[in-house]
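S.K.: Multiple structures are listed underneath, in structure tokens.
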Structure 1
Amino acid sequence: MAERLSGYRILILETREEAQFSRLLAEQGADVLQCPMFTIHDAPDSAPIEAWIRRFIAKPCDDLVLMTGEGLRRLMKVARRTGLEQKFIAAVGKARKFARGPKPGRALREIGLEADVTTEKPTSEGIAEMLARVDLGGHRVGLQLYPDKDHDALIGAITAQGAKVDTVLPYIYDAQAADANIVTAIDEMAQGHIDAIALTSSRQVRRLIEVAQAHGCEARLRDGLTRTPIASVGPVVSDELKSHGLRTDIYPANDAFFMKPLISAMAAALGKTVPRMAHK
């Protein structure tokens, strides 16, 4: 089954987490066009993050909610720099750990730990629904946040259960640095040079639309998406596409919402077509 995507040019909106996706596609022979969606930076002021880590070590939270794998990796970076790595890992090990989808779980395994509970829906709403089914009364809950998201509803849902929330935001996005890359990707689709665009998060859909609107090329984006098959990793992405009047063409089989099943679905769908670049 090797090189099932040989000759096909696949566009992915790349973040740090998508590096594995790019590698898996390349292993199947795909010509991967990697478009950085945004640049991730450490939070400009590390003092609040270090203080949060020290509080967590001094008195480990009863529960820890990890919203992203990137967030835990950035926390570990600060812990290592301040000589607190092993103490922080030990403290995290004592907490009940909730993961928003599989990515935080992978980051936990990198430090020898496992998530106790993983959301079925990798969204803030999914986290809130999951936490509503457990007893948080009197608990201290550590909550790792991520940028460009209003977390007030989630924090309110946790405090409404009688818990105290201690939040930390360990990184920021620099979106503007990647705008030119996204505009170029839009042009590639509009010119018919892409065999499929593969989307693995709802944020990627919103980012495409935002950049197109900001640069006056939304019509060109929609024209490009009309002629380019859209592959979605799961229902959250497909719902976001639908909210913008866009469709899903390729979807994993058997409700297996992961990268490898998505790649298999892409190979099956694109295998019925001739690669775009073969016409050139």
Structure 2
Amino acid sequence: MSGSTPIPARSRHTKSLRPRLKTVGWTAAGILITGFMLFPLYWIVNLSFMNQMEILQTPPPFIPPNPTLDAYRNALSTAGGYIQSSFIYALGTVVVTMLVATPAAYALATFRARIGSLLLFSLILAQMAPGFVIANSLYSAFSSLGLLNSYQAVILADSTIAVPFAIIIMRAFMIGIPGELSEAAKVDGAGQLRIFRSIYVPLSRTALITASLFSFLFGWGDFLFALILNNNPDHVPITVGIYRFIGFSSVQWPSIMATAVIAVIPAAFLVAIAQRYVAAGITAGALKE
């Protein structure tokens, strides 16, 4: 009886090397894609430390030759009111969105009839509506109600985008909560409001944080609604404030870039803090319905 043919050491080494080379290749590809996606952010920061003449060079320097903070001084001297308005819009959007979306998500998660699926499909369709169409419709409605040029108009408009998204996120999480908890609470005499307040809301903390964060970002980064529904110079958000650095005869590129960096900081800070909640909230309900 002949023994099995031994595998050469070189062949074994080649087979063990292939998975590592594959891993290195995927890692390198991931780094290149990430760098490509983050390059615009680097370019914004890079230009914010230059002066107008350096930016207008062809091509502009890849690294600021004479870094200066003049653009940030100019931006901070004019962006204070913009930042305050942006915070009002963002926090107002969070409040309105969560007050509407949380009970709605609970209702859709516990109401298993066919109409629940139709309502969910309607929310998805609402996410697909172009913002410009919504803005024009809301302009007519708010004009009749006397809400134009107010914080309330922009907050309500931003909420029309944030509410459907928040309902979808929270429903996907709530639908995974075991029904036995509700049944046990009903046996103890709890009603739907008590079950919602004492069981579903505490257990859905991850989804609530995720929905709140995205609602904040919708309100903070809004440009279209704030531009169309508001002509009050005291209610200008930072997104529209960046646009106002563009003049008729020239563009203040350093100030625009510095203001853009300032606008990114709060959003980046919140995302960094709530990163693990966002990852868990987005993937909730992805495995089973």
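None of the figures in this text is laboratory data; all of them are computed from the coordinates on show. Not measured: the values here are computed from a predicted model. Cβ atoms are built from the backbone, for glycine too; each structure is taken alone.
S.K.: Of the structures labelled 1, 2, one was used to calculate mean projected area of the Cα convex hull in nm², giving 15.4. Name it.
M.R.: That value comes from structure 1.
S.K.: Right, next: Quick one: relative contact order in percent (Cα under 8 Å, 6 or more apart) came out at 20 when computed from one of 1, 2, so which one is it?
M.R.: Only one of 1, 2 returns 20 for relative contact order in percent (Cα under 8 Å, 6 or more apart), namely 1.
S.K.: Further, regarding this structure: Which one of 1, 2 has helix-only ellipticity at 222 nm (-39500 (n - 2.57) for each DSSP H run of 4 or more, over all residues; to 500), as calculated from the coordinates, equal to -13500?
M.R.: It must be structure 1, since only it matches.
S.K.: Given a computed value of 4.2 for distance in nm of label points 7 Å out along Cα→Cβ at positions 135 and 207, which structure among 1, 2 does it belong to?
M.R.: It must be structure 1, since only it matches.
S.K.: Taking Rg/Rh (Cα atoms, Kirkwood Rh), for residues 63-198 alone from the coordinates of each of 1, 2, which one would give 1.16?
M.R.: The read-out comes from structure 2.
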